[in-house]
Structure P
Amino acid sequence: MELLDLYDSDLRPTGLTIERGQRIPQGFVIPIVAVYVYNSKGQYLIQKVAARKGNYYSTTAGHVQAGERDFAKAMLRELKEEIGLSATKSELDLVKIRRYEHKFTFLYMLKSNVPVEMLHLQEDEVESVSWMTRDDIGQLCKQGLFNRTHYQFLLDCEERLQNIR
């Protein structure tokens, strides 16, 4: 059983928790973390979610667990758990915080040139990973195979990369 902390609308902890999968009560939110790993070739590390979890493509993301107050550390945990990629907080770049009805998503970027064969996938979560271009991801999205919210995250990240260059 995975517990999630409930936060108020200003993202302050309330001391209350719910089980993952339960409906989030009105007036409360939960934090989510997501990251786009990109390489020096302008590609993004995309994962195919395991069939039992939906069989679609997305970037690495996950729920902040109860007791985790450092959202960057929660993102690093998700990266390590899902695809076996280790990084440090200083390597993460917070791109944007997006508010949805009952969620805040903390979107990060991470530069890495890790070969996919060096990654260790969490089999019950991730079927495969591959480096893809924005066009590849766009095609998957048009086919309904890529998480649409995560595609918007990609656009946010590309905007950040343009500002860096």
Structure Q
Amino acid sequence: MYQKIDKLTNSIVNRLSGDSFNTDVVKLTKEDISKLKKGWKFDWEKELQNGIVYKLVITHYPDVIQGLISVIDKNDHIFMNLVETAPHNYGKNKIYEGVLGNLVAFACKHSFDLGYEGYVAFEPKTQLIEHYKKTLNAKILTYRTMVIEHKEAKVLIEKYFNN
């Protein structure tokens, strides 16, 4: 996980207008790879070959990918292998806020759906550890691993999925 969670929103929000948009998270396909424009930091084609990748799209604009996440089922929790916002949602000129929070909430929901009580683990860059403690209430599990536990996962899911 390489980017900061900009803010937790009820979905994704246009940074300039403040308009909120409903989103869907669906599996990335090989056909989707060809739609990825320049600027993505990770090799999502390779990631798709190695596991399951999901894309975040605005419900009414499903052809524009807002962010991607790859997850691994560890049989008792979900591991977020990679997560990234689309290039147009990165940095100070981003179009939408809430993309990464939305994808992390999806990973938590996926964990609940599999019976893992919302537990999600990931390996952040060192400089982002404090940020994830504050924004996600993630805890340090080991030197290189953080975890989102049951209670914190429920908060994220309620924020993004209105359960």
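Every number here is computed from the coordinates shown, using simple stated rules; none is lab data. Since the model is a prediction, treat every value here as computed from it, not as a measurement. Cβ atoms are built from the backbone, for glycine too; each structure is taken alone.
Out of P, Q, which structure matches 0.35 when FRET efficiency 1/(1 + (r/R0)^6) of positions 61 and 117 (r between Cβ atoms, R0 = 30 Å, to 0.05) is calculated? So the calculation was done on Q. Using the calculated result 13.6, 38 for Rg and Dmax of the Cα atoms in Å, for residues 85-124 alone, pick out the matching structure from P, Q. Corresponding structure: P.
Assign the value 15.7, calculated as Kirkwood radius over Cα pairs in Å, to the correct structure from P, Q. Working through the options, I get structure Q.
Out of P, Q, which has the highest value for volume of the Cα convex hull per residue in Å³, for residues 45-108 alone?
Numbers: P: 113; Q: 93.
By volume of the Cα convex hull per residue in Å³, for residues 45-108 alone, the leading structure of P, Q is P.
Computed over structures P, Q, mean count of other Cβ atoms within 10 Å over residues 29-36 reaches its largest value in P.
Taking distance in nm of label points 7 Å out along Cα→Cβ at positions 21 and 69 as the criterion, the largest value within structures P, Q is that of P.
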